[in-house]
Structure I
Amino acid sequence: MESVKLIECPRDAWQGLPRNIPTERKVEYLRALIAAGFRHIDAVSFVSPKAVPQMADSEEVLAQLGSQQGAEIIGIVVNEKGAERAIATGAVTTLGFPYSISETFLRRNQNQSVDGNRAVLGKINERATEAKLGVVAYISMAFGNPYDDPWSEEKVAEAAQIIAGMGVAAISLADTVGAAAPDLVRRVVEAVTRDCAGSEVGVHLHSTRTDAAAKVLAAYDAGCRRFDSAVGGLGGCPFAQDDLVGNIPTEEVLRALAQRDVHSAVTEVPGDVPALNRAITAEFADAEPAAR
């Protein structure tokens, strides 16, 4: 049995790459993750292709991937139109929605106000309930923001309570810009788990590899049992700031959790997965060649 839920995030890893990855390569990688034992995958998003061109083929990716019994497929949506697209695939099992107390981030990321963001989450949760899908709400900028928007641990805990009050079962606290120190991670997770005892509380942390283990263990010791990560540590939110900080590498999460003797569906990352990840990254991380 899983004592910790590990969510692998290729979608977050891919979305900032400048060259579009062919649908077939994305499907190849998702299949490799599932074959390696990953059971919770942040695989696609349903947003404007103008905003995130890399995710323009989400429907095609899932159609080629086919039915994956026992695997949770998370699709990120920021509005009702995106939710409709995700539901229509018949393959997405969980809708992921970015929620935040940072007005500036919401304007940059999804063109919403704080009140509008809350209203949209309510509508998306209703649609998910009707479709018998799960919902995870990500509290973006949960550990502070670079815009000087009002922030406190209490505000984050209040936001989590609002989300839980809507009936959303999973809440993931996102260090969107990768600036949180381990002690801050611990304090915020403790505040949220204390006030949302009936919810599944997770973290979506961005970090350098050097600081990753300390942040993971701070979250775990504070009561977190859900961790988002990406093989190789690629990724970051392109709408948060100019300099991207990658996801915590899955390999580092597993090493850190081994210090607490905890278990996930994946105990180690098979060598073929990071090899394929490196190949895709090397091929599509550079800008398009100049026209001759």
Structure II
Amino acid sequence: MPLPVTSPMTNRPAYQPDPILARAGVGLKADHYATILETQPDIGWFEVHPENYMGLGGSPHAYLSAIRQNYPLSLHGVGMSLGGVDPLNPDHLQRFRTLVDRYQPALVSEHLAWATHAGDFLNDLLPLPLSQESLDVMCEHVDQMQSALKRQVLVENPSTYLSFEGEVMEEPEFLVALSERTGCGLLLDVNNVFVSASNHGFDAGSYVDAIPADLIGEVHVAGHVVEEINGAQLRIDDHGSAVVDDVWGLFERLIQRVGPKPTLVEWDTNVPAWSVLKSEADKADRLLHQSDLILGRRHDDALLA
């Protein structure tokens, strides 16, 4: 656990970064602040969206500071717009850096997406064409973000509902190229893979198999909804329900190949009682432990062969 000391410059706790073990974590929600502080649950870590903590003070920081004393954190940005054609917003980048410096998160991540245009924020994570031009823009912006934060950033694969003409790469190829050029890691969202594969008709298993184990710094699982639109079935990544069996199965396939990774259970809408969210995290923890045992047996069998 971190042992904060008071910084003479800010009169705030100055944390040392904690590693996040290959355990399950959950998103930190205001609904659960009191329960977490009162019960100190056995949970691996918490994720927060930095955009919710970019004010200078107030109760959000008071609760986050208290929880940070006992748990590692991950900062998962949603507003950097790494895939946009506009330059990164320097004020947003500075506020993000301030949070990194203040809370010393073990992991920092953003999205393969864009969310701004001509200075306007569109309040969505929008897909980008998988082209060489898009790759060049992403590389430039990831380099800029990593340089500003002075640390590696993980980039998450999106859920998508349309494709672009003239794309020259598959998404796994794009992500691997991005990592190789910038040194960023990858946040593999298994639910997003399943949602996109269902919407576009590609094989989700082949997608997760194509991501090298050493590039994956974190994994996400989440719930989604199915809607009928103009007679067609569309899966929507809404983070508003329990993880479905097909996504758990894809998650098992991944971790039995790459080994246990820090895994977040996302539940951002229709936020349930703490006990429900904790139960989902416990399931992820059991699967991570089982994958570790399976890989250990494979290693022993290989030594005996």
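No value in this document is a laboratory result; all are computed from the given coordinates. All values reported here derive from a predicted model rather than from experimental measurement. Cβ atoms are built from the backbone, for glycine too; each structure is taken alone.
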Mean count of other Cβ atoms within 10 Å over residues 40-47 gets 25.9 when computed on, of labels I, II, structure I
When distance in nm of label points 7 Å out along Cα→Cβ at positions 56 and 88 is calculated for structures I, II, the one with the largest value is II
Cα Rg over 2.2 N^0.38 Å, for residues 96-135 alone, calculated, reads 1.22; among I, II the input was structure I
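So Cα extents along the principal axes in Å, computed for just one structure, reads 53, 42, 41; which one of I, II is that? Show your work: numbers first, answer last.
Values: I: 53, 42, 41; II: 55, 54, 43.
This value belongs to structure I.
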Value 17 of relative contact order in percent (Cα under 8 Å, 6 or more apart) was derived from the coordinates of, among I, II, structure II
Note: mean count of other Cβ atoms within 10 Å over residues 184-191 at 21.6, derived from one of structures I, II, originates from structure I
